[in-house]
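For reference, the structures are reproduced in the following blocks.
No lab work stands behind these numbers, since they all come straight from the coordinates. A quick note: this is a predicted structure, and the numbers were derived from the prediction, not measured. Cβ atoms are built from the backbone, for glycine too; each structure is taken alone.
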Structure P
Amino acid sequence: MSRIENGKMELEYVPVDLYAVFEGIRELFSEQMKEKNLDFSVHTKQIENRYVWCDRKNVNRVLLNLLSNAYKFTPAGGSISTSIWQSGTSDNGYGTYEIRVQDSGIGMSKEFAERMFNAFERERTSTVSGIEGTGLGLSITKSLVDLMGGTIEVMTAPGSGTEIVIRLKFQLAGEDDVPDPEKLSDVTASREEVRESEVDFSTKRLLLVEDNLVNMEIANMILTQAGFTVETAENGKIAVEMVGSSEPGYYDAILMDIQMPVMDGYEATRAIRSLENKALADIPVVAMTANAFKEDVDAAAEAGMQGHVAKPVDVGTLMRTLTSVLR
């Protein structure tokens with residue numbers, strides 16, 4: 001938020017497949033939604049031009065914030081949907097897109113809806129008093145949408161759910177602009193290719209270091225479905241102890257969060273690199289963190305990490321990074 005307010009947030013436009021972006025969101029949330037007995041749907045069919053130039057990381061961040069809110073404030077048995085449709089194309093090579101996130105949750109009062117995008121703003125009612133949050137997610141979402149030149153609209157009422165509508169313009173891209181592994185049709189095939197021809201994930205054991213239990217559960221699910229054996233640690237100190245007491249070769253790689261209590265990811269990586277046993281000290285470490293600015297990537301490298309994967313995690317990127325460090 002500080003970076004946005006100080007004008008230091010820079011957008012990074014890359015060619016993306018919007019179908020793949022939304023499929024990644026489906027993968028990220030489907031298991032959580034199922035566990036809470038929420039009907040979750042993703043709709044992408046009403047798009048004429050699926051390949052566009054956009055800031056994929058921040059589009060993902062906006063979707064993650066909105067769907068996380070919908071998940072928190074929708075009781076079990078409810079429904080949540082997200083959709084994208086193309087409402088027009090201009091002569092100068094831009095398309096207009098409308099993203100909607102709709103839920104059947106508790107809704108909001110008109111008074112709160114008018115100030116919901118203010119930093120640290122949370123509605124004070126008995127219904128939401130037990131739900132955790134900083135009140136920054138929606139403020140960041142609004143700021144990112146503004147930065148991307150879009151608009152955001154909220155329709156809600158107490159007990160009637162909430163629908164948030166975002167309108168954005170993206171420059172159209174060609175299919176050839178988008179790298180093959182980033183395209184939806186290639187996602188499954190590329191994972192199978194990686195698994196079978198380059199690295200056999202089923203023979204690999206990872207140490208996942210993450211203090212947020214929900215994030216840990218999601219990452220663990222993604223990794224085990226890919227074939228990995230996964231062990232977990234709740235902070236960097238525990239991770240260092242687990243690595244230090246292991247036999248060489250027991251862990252093939254470490255996925256390390258950065259912001260953690262007791263010992264953060266940078267400190268833990270440096271501690272691992274200083275272990276007397278060189279085989280243990282040289283275990284590949286990959287940062288998996290929401291700290292995704294260029295200086296964060298540089299800091300991870302300086303601490304001795306071999307890779308960096310930004311949250312919210314793109315499954316294809318994660319698998320390609322792990323393939324690279326394990327090869």
Structure Q
Amino acid sequence: MIMVSASAIGILLGVKGPGLTSLYPDSLSWVLIIITVGSVITIVATFGFEIVAKFSSLFAPWMPLIFLAAGIAVLPQLGVTGIDNFWEIAKEKIWTGIPVEGQTKYTFWHVMIFAWLCNNAMHIGLSDMTIYRYAKKSTYGFASAFGMFIGHFMAWIASGILCVLVISQGNENPTPGEIAYLGAGIAGLICVVVAGWTTANPTIYRAGLAIQALVPSMKRCKITIIVGILSITLACFPLIVSKLDQFLGLYALVAAPVGAVVLVDIFLFPKIGLISNLAELLKLKFNLSVALTWGIAMATGYFLYNYFNSDFYFFMALPGWFTAVILYTILAYIQQKIVINKIKSAQA
């Protein structure tokens with residue numbers, strides 16, 4: 001997302017950034033823009049939750065409207081004259097089912113799972129937990145779920161329309177900034193910058209919190225800066241963006257089992273007579289049942305990925321998640337029986 005924001009800044013400064021299929025940085029000016037944008041995002045993240053939340057709530061609500069406007073604005077250039085011929089043009093020119101050379105062909109299931117993977121990072125990956133631990137009501141979670149759904153829905157639909165137009169104009173490797181500028185001008189560029197900021201800010205913030213839990217002696221501000229520097233370094237390499245679908249597949253493979261463990265531990269265990277938060281209760285720094293669940297679930301998903309085909313990375317988090325639900329329930333049951341028996345023996 002740092003790179004996405006930088007692509008918009010680059011247009012304002014007359015600096016052409018790497019395109020959607022580029023692998024490496026192509027100019028010093030581009031790298032300097034990445035460093036500047038990433039530094040601003042990191043600094044905001046170091047101020048903590050309150051500033052991050054205010055920044056997001058101020059800028060995020062109007063972004064879906066910009067995406068919608070950008071998509072609608074370029075439809076006449078594709079030959080759309082009204083609702084009556086929209087679907088005809090869409091099938092012929094926009095969503096044709098024919099992938100760009102070298103790219104994966106997306107079926108309906110690919111699109112559905114990809115959408116799930118993107119939101120996986122925020123929901124099943126428990127990124128929301130860093131923010132919603134402050135919530136006074138559980139219903140506050142709907143704001144994130146619906147906001148993200150609408151935002152991504154608008155962004156992806158609009159980007160499909162905009163990409164077709166920009167490629168038809170001869171630019172076969174556009175940047176996110178160029179795509180947004182084509183449809184909404186300066187407002188589109190601002191929207192892209194803000195979209196990057198509102199995603200990267202809380203991501204860097206929560207990453208700092210997670211690392212601080214492992215190294216409590218280190219100040220959160222210092223950890224956040226280190227995470228920010230690492231993020232800025234990665235953002236300099238467009239390879240991350242060009243392989244985003246594969247990256248998200250691997251990310252979900254790692255994150256989904258942990259989300260499954262938390263879901264089972266909090267919501268299922270009380271209903272089947274097991275203890276929630278056992279590690280906290282017994283002050284365990286290492287929970288064997290969680291570690292085994294995580295490792296086996298990831299291995300299961302990765303095995304299936306290799307067994308089927310190269311496109312399966314879209315789907316490999318699903319079997320990992322279900323494996324984690326079943327396996328953690330069994331292992332935790334065994335673990336808790338052993339712990340309870342030890343406690344009873346000690347009391348006797």
Structure R
Amino acid sequence: MASLENLTPFGAMNLHAVTKEGADVLVVCVMGRFEFPVPGRFSREPLRPSKEQNPPILEDVYWGEPGFSSLRYEGQGVYYRPGTDIYLNGHAQALGGKPVKKMLVRLRVGPCQKEALVLGDRKWRWNGLVLRPSLPKPFVTMPLFFERSFGGVAMKEDVLKAWESRNPIGTGFYTSAKEALGQPLPNLEDPKNRIKHVKDRPAPAGFGAICRGWQPRLAFGGTYDDTWLQERAPLWPVDFDLRFFSAAASGLFISPHMEGGEPVVIEGVSEKGDISFLLPKRRFLVECELKDRVERKRLILDTVLLEPDLGTVVLIWRASIVAHRQLHQIQYCEVRELEPWEP
């Protein structure tokens with residue numbers, strides 16, 4: 001497989017993947033990093049590309065120990081996403097740096113909107129005959145990680161007895177009032193589905209990427225049984241669903257794909273005010289020369305990563321070219337940015 005000639009100002013990579021149908025494909029990704037505008041006012045000016053540009057990463061990156069912490073960056077080894085994933089990594093920030101007991105974080109990207117209620121630390125306390133959440137403590141910043149959202153595991157004598165399959169590293173999952181007494185509640189909640197009782201099981205509230213082993217994403221991965229071992233392995237199962245390749249949290253997936261130019265508003269992640277801008281609109285084309293033909297394909301925008309703590313937005317564009325049993329015949333491959341006059 002020929003190396004990729006990157007003629008763009010951003011990071012790029014190519015890799016080999018296999019489709020659900022078993023066809024070899026060449027995957028080309030371009031990753032662009034851009035700088036946020038000044039918070040507190042809406043900006044229509046094009047975002048400035050960052051000085052440092054890196055290629056997309058293949059491996060998953062976690063906030064802490066893998067399997068015991070949430071996903072920070074989703075690896076880009078997939079050959080296709082059926083829509084555009086949106087991720088928000090960062091912290092809730094009280095306006096002006098003044099402590100609050102609760103606040104809202106809102107994210108709007110084009111037609112997509114999501115919000116979370118952020119609360120200070122609380123614990124389950126007796127209130128008469130039932131357990132009730134205590135009043136939240138004041139805070140200035142709060143991580144927007146799934147560790148702070150509803151979920152977790154229940155242990156008995158160091159043995160796992162139950163868990164929240166949608167977020168096993170979260171907070172607030174208890175199987176009894178006795179187990180919950182004095183224990184913490186989540187800091188992140190859906191404002192339309194608040195936790196009131198120990199037995200409540202709301203969907204975890206969050207803006208980050210969902211791990212492959214969490215529900216409902218895991219269910220899209222297909223069935224790996226004896227039939228698969230005998231008839232399909234190492235290919236994807238027959239019931240594999242392409243939605244498995246999407247790591248976006250509920251409400252942060254847009255289909256069909258975004259094109260760039262969509263308005264973005266992030267509220268509650270900067271002490272200086274809202275962050276508002278238009279997504280960069282860049283267009284890329286990959287061209288591959290095989291032994292018997294030339295393939296050209298436009299890249300599509302399938303990932304938007306917002307990182308207000310770093311002051312950056314990362315966009316990832318992707319294209320897959322079918323070259324079944326012909327990858328070794330690729331003589332030349334380049335990716336470039338389309339000129340404004342090109343269709």
Query - For 20.7, 64 (Rg and Dmax of the Cα atoms in Å, calculated) the corresponding structure among P, Q, R - result: P
**Report entry** With helix-only ellipticity at 222 nm (-39500 (n - 2.57) for each DSSP H run of 4 or more, over all residues; to 500) derived as -23000, matching label from P, Q, R
**Finding:** Q
Query raised in the report: Computing mean projected area of the Cα convex hull in nm², for residues 99-218 alone gives 11.5 for which of P, Q, R?
Result: P
Report summary line: Taking distance in nm of label points 7 Å out along Cα→Cβ at positions 35 and 307 for each of P, Q, R, the highest value is that of structure Q
